[in-house]
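Please find the structures below.
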Structure I
Amino acid sequence: MTNTLTGKVALVAGATRGAGRGIATQLGAAGATVYVTGRSTRSERSEIDRDETIEETAERVTAAGGHGIAVRVDHLEPQQVAALVARIDREQGRLDVLVNNIWGGELLFGWNEKLWEHSLDDGLHILRLAIDTHIITSHHALPLMIREPGALVVEITDGTARYNAENYRISLFYDLAKTSVNRLAFAQSKELAEYGATALSLTPGWMRSEIMLDAFGVTEETWRDALGKHPHFAISETPAYIGRAVAALASDPERARWNGRSTSSGELAHEYGFTDLDGSRPDAWRYMVEVQDAGKPADTTGYR
C-alpha cells in the first residue's frame, strides 16, 4: 500500500499509543499526511502518566513515509476540537479520513465490580471518554470531510457488533462504552451515505499495546513468554495490524461497501490480503468464539 494515500489527509484522534499509534504509522506508510492528537506530550502528561507522546507518533508517521503532525487536543473540549479542524482546513483544505480512537479509560473500569460497587464518577467519566469524545470530534470534522465525496470515518472499539451483542464485556460501563461506539458508526453511516462518505466500526483483536505488554511483564520481542499464564494470548496481534486494516480501507476505491458495518482487523486482513508484522493473519474474534469462549485449549491452528 506504499503511496496509495499520497495527497490524502487523515486525523487519528487518540494517537498517543496503542491502536492509534499503529493506525497513524500505517497511514503514513501509505503516504498520507496524518494529524495525530492526544493529551500526552513531551512537556505534559495525561492522567494515564505514561512515557508515550503524540510527538513520537508523529515522528513515526514521517519516518514511515508520510507527514506526521502532532497537536495536543482534549477531545472532551469542543473548542479545542473546533480549533483543530479549523487548523486542518487552513493548512490542508481537506480531510479524507477520520479515525475516532479516543479512549483513555484504562485505569477507570473495574474488572469485577458490579454497577452498584463501581465508582459512579469513574463510570460516568468512562462514558464521556468513550462516547462524548467521538461525537464531539465527528460533529466538528464531518462538515470539512463531506465537501468532497469519498470520505472515510472509522470508529475504533473493542469487539464487533455481533460479539458485543451476545457477550457481556467486563463491566456495565465498559460494556456500554464499547457497544455504543459500534452504534455511533452505524448512525453516522446513515447520515453520511448521501454525501458519498463511508462510516464503519473496527476492532482489533487481542492487541499487544504498550499497556498490555507492560501488564504482562513482556516486550514485543518476548511476548510469547506470557503464554504460560495467558495461553490464549497466542492469538494476539501488533498495533500495526489494525493500522494496515485502516490503510487498506482508505486505499479501497470501493470502500462504500463497508458503510454501516462492524468489522475487525482479522476480517479485513483476509479481505485485503495484508498481514501482521510477522507475516501472519490472526483472526482473533473467530478464535475467541470458537476456541477461547468454547473452553478449548489454546491452539491457533487455522486462526493465524
Structure II
Amino acid sequence: MPITDEMIRNATKELYSRALRKVPEDAKTAIAAAMETETSETARQTLLLQLRSAELSERTDRFVCSDSGVPTYFVKVGSKAALDCDFKLAIREGYEELVETIEPPLLKHVTNPLTLERGYHGKDMPIVSYDFESGADYVEMTCSPKALGSGRWASLELFTFPSLEQIETYILDVAIKAGAQHCPPVIMGVGIGGSFDHCAGLAKKQTLRPIGEKNPEPILAAMEERLTKAVNSLGFGPMGTGGDTTVLAVHVDYASGHGFTPVAVCFNCWINRRAKARLWGDGRVEWSE
C-alpha cells in the first residue's frame, strides 16, 4: 500500500497542533536538571514557572505560547517508500484545514515581507525542506514552528579558512547579541561549512537533536561542551532574569566545503517546539518528539 495524500494532510495538521501544545520530554528534563545547578533563586523560580506552564498546557490542551509562529516542516522520504501523493499540495491542504479547524485559533503571524500584510497564507507557506533516506520504507515528517523570539536572532557569517577559535568567538558574539530575547533557556544550533544554504539547514536541524545525545564527532563534542559553558557564563539566564541557564544545549554539525566557510547559528526557544511522525505504507503512523 502507498503513502497517500490523506496521510500527509492529516500528519501536517496533527504535527503543527502537537508542536504548539507540548514541550518535549527532553526539554522538560533538562529544565528540571538545570534547577538543581542554578545558583540564582530568581532563575530557579523562572525555570519552575516554565515547567508549570508546560504541564498546564498539556493538562488543558492549550498552546504553551500565543506566538504560534509560521508552519515549518522537514520531510524525509525513504528510498523504498511506496508513494501515491503530491507532497506540496497535500501539505498545503493540510495546513489550510488546520487554520479552519484548530482550537484555539491561530493568530495571523504569516507576514508578507514586502507589504507587511499579515494573515494565515502567503508565498512559500508552509515552509518545507525535503531530504531522502536510503533503504527506508517510510516518510518522516517533522514540524518545528518558527516564531519571532527564536527566529529573529539567527545569524550567518562567511569566513576564509577560519580557526576553531575564530568560529567559537563568532558563535559567542551571536549569543551576546541575542541576549535573552530568544526566550531562554534555548537550544542553540550551529552549522559549519558547506554552502550558504546548506550551512543554515545544518544549524536548524541541530536544534531538533534530542538534548543529551552525544555528538559522534570528538572535535564537535568538545566544542559543544565549551560553548555551553561559555554561553551560560554570560549570565543572561532564564527569560533574562539572570543566572547560569541561558542554553540547555549547544548542538553543532559540519559539512565539507570550499576554503570559504559559512558558520550559521540559530535557536529554539525554551519550548523547544518539535513534533515528528513516521508514515508507513500500511497506514501506520508513529508519533514522537
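What follows draws every value from the coordinates through simple rules; no lab data is involved. The shown structure was predicted, so the numbers you read here are calculated from the model rather than taken from an experiment. Cβ atoms are built from the backbone, for glycine too; each structure is taken alone.
Remarks
- For 0.25 (FRET efficiency 1/(1 + (r/R0)^6) of positions 73 and 225 (r between Cβ atoms, R0 = 30 Å, to 0.05), calculated) the corresponding structure among I, II: I
- Structure responsible for 10.3, with mean projected area of the Cα convex hull in nm², for residues 97-184 alone calculated and labels I, II on offer: II
- Value 1.7, calculated as distance in nm of label points 7 Å out along Cα→Cβ at positions 9 and 137, assigned to which of I, II: I
- Comparison of I, II - label where relative contact order in percent (Cα under 8 Å, 6 or more apart) is highest: II
- When distance in nm of label points 7 Å out along Cα→Cβ at positions 177 and 209 is computed for each of I, II, the largest belongs to: II
- Origin of the derived value 1.3 (distance in nm of label points 7 Å out along Cα→Cβ at positions 201 and 257; candidates I, II): II
- Ranked by distance in nm of label points 7 Å out along Cα→Cβ at positions 193 and 265, structures I, II are led by I, which has the greatest value.
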